[in-house]
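Dropping the structures in below, format is C-alpha cells.
Any read-out appearing in this document is the output of simple, stated calculations on the displayed coordinates, not a laboratory observation. All values reported here derive from a predicted model rather than from experimental measurement. Cβ atoms are built from the backbone, for glycine too; each structure is taken alone.
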Structure I
Amino acid sequence: MEKFIQLPTPDRYEINGILNWKEESDKLIIFVHGFTWSMNEAHYYCAKEFFIEQWYDVFRFNLYTDGDKTRKLRNCTVKIHAQDIVTVLKHYSEYKEIYLVWHSLAWPCFVNVSKYPINVEKIIFWDPAFEMKSTGEKIYLDNSKYMYSSSWKHIEISSKMREEFLYDNFIWKLENHSFSTERMFIVYADGDRHVKHKSVTDWLWIESHVIVWVNHGFTQQGKYTELFEKTLEFINRMK
C-alpha cells in the first residue's frame, strides 16, 4: 500500500514523501537521499520493496523539489536539511521504533541534528560523505549565482551551503554528539570514502561493512541485495 504525504515545516514550506507498507506495523524505516538527488533513486525504490516484505513500514521523502510549496536546493543548507529531518521524525512519533537510513550527504545532516527522539533506534549510513570540501570546491560562481555541475545537471546552490561544505569538518562533530556509536552502522562502497575514512570510523567504534566492486550508488548487478541484507541484519540485531 502507498500514501502520498505532505508535511508542513515551521517556516511554511512543505515536505513531500511517500509512505509504503504491507500490513500495519509499529516499526518504520526512513530513507534520506543525498546531495542533488531525490527519493526516487533506484536504490530507495528497490529498498522500499525489500523492506515492506520484511514487515517494516517505509517512508522516503524529498529534501527539495520543483513543487510550488517545497524547498529549492538553491535555498537550502545542511542545517535546513537537518531541521526538516526533525520535522519528519516528529510526524512519525507514534511509531515504537524508527530506523534512519541515509545515503551520501547523510553524515553532515546527521551531526546537525542535536538530539534524536527516543524512538530512533538505529542509524545506517550508505557510503556517507564525512566531509564535503571537495564538493564545495567544485561549486563555482556564474553570473552572481553559485552553481554545481554533476553529470548532465547544472544546479544552483546557496552560498551558505557552499560555506558549510568548505569549512565544516563534519566527521569530528561526532565526538560531541549524543547518539551512541553502538547504534550506528556504515555500509561503504569500495572507493575513496572507504579508503580515506574507515580507519577513523573504526577508531570511533562505528561498525561497518564494505561492499566490493561497487560504485557510490551501489548500482552494479547484485549489489542491492548485499546492501539491503546487511542493513536488515543490523536493524534486526538484538539491542
Structure II
Amino acid sequence: MFTLSTAALYPYGLNRIFAIAQEAGFKGVELMIRSEGDTAYLDSWDIVYLSDLEEKYEIKIVSLHVPFVFEKDQSSFNGIISLSEKLKTDHIIIHAPRADQNAYAEWLKNMLAQNRPLMVERGILVENVHKKTGIADPIFDKAEDFRNFPGVCLDTAHALRSGLDPLLFLKELDNIKQLHFSAWDGRDDHLSVLADKEKFSAILAFKPIRHVCLELCPKAFKNIADQREIIETLRATIDFVEQNKV
C-alpha cells in the first residue's frame, strides 16, 4: 500500500490532512504522533477521533511514527503500543539511535533482547537516520548494521543525505518492511521524488516492498497554503509510484 505521512502536511489539522489525502487518492496514512505542546498533540492520541477520521474519509491508519521526543523519553511506549492495537496498525516506526543517545540505545538493545516477539507482533520497524553536521552520527548507519532487527523502515532521503545508496540497503537486507519515500537535494530532505524520477523509479522497481510511505516536509510543495497544488502533486506522485512499483 502507498500511504501518506501526516507529517507531510503538518501545518494543517488532522481532519484537513485526511480530507486532502482522500481527494488525492490515498487509501492509507502514517500517523505522526505528536508530542505534548505540539499542534494536533491531543488529536493524534485520541482513538475515538482517529477512528472517526478513518471512517469518515475511508482512509486506514496503516502505521504510527513515534513522537520526536521518543529518543529522549520512552515513557509513552506503552501508550503507543495500545494505540497501535486499537487502530490495528501494521507498523510502528522508531528511529535508530545516535551516538550521544546512550539511554535510548540501551532501551533499544533491551527491546531486542527481551521484547523481540512484541517487535514482530506490532511491526516495530527501526528507521535509519541521517548524518548531520553538529549532531552525533547514527549508531546504525550502513545496511549491515540493520540485519539484526526484525523489521526495518528504509528512509531514502536519510540514506541519500548520509551519502548512502538506498539500493544497497534493498540489495543487502531482507527485513525491510517499509520505505519512507522522499528525496534529498543536497540541502533539504523529505522533498518530492518527482524531480528525479530515474533514481526513484529504480528504487521502486528493485524488489517488492509492500508498504511505501510518502514522507515529505512542507518544503516539498511549491506553496503549502495552496491545497489544489498539494493535491495535484500528490496525485502525480501516486501515479508515478503505481507505474513503477513492482
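Computed over structures I, II, distance in nm of label points 7 Å out along Cα→Cβ at positions 145 and 185 reaches its largest value in I.
In this comparison of I, II, the computed figure 23.1 for mean count of other Cβ atoms within 10 Å over residues 1-8 is attributed to II. For mean count of other Cβ atoms within 10 Å over residues 113-120, the highest value in the series I, II is held by structure I. Please state which of the structures I, II yields -9000 when helix-only ellipticity at 222 nm (-39500 (n - 2.57) for each DSSP H run of 4 or more, over all residues; to 500) is computed from it. Comparing all candidates, it corresponds to I. Out of I, II, which structure matches 16.9 when mean count of other Cβ atoms within 10 Å over residues 9-16 is calculated? Answer for the origin of the read-out: II. Comparing distance in nm of label points 7 Å out along Cα→Cβ at positions 81 and 121 across I, II, which structure shows the greatest value? Going through I, II one by one, distance in nm of label points 7 Å out along Cα→Cβ at positions 81 and 121 peaks for structure I.
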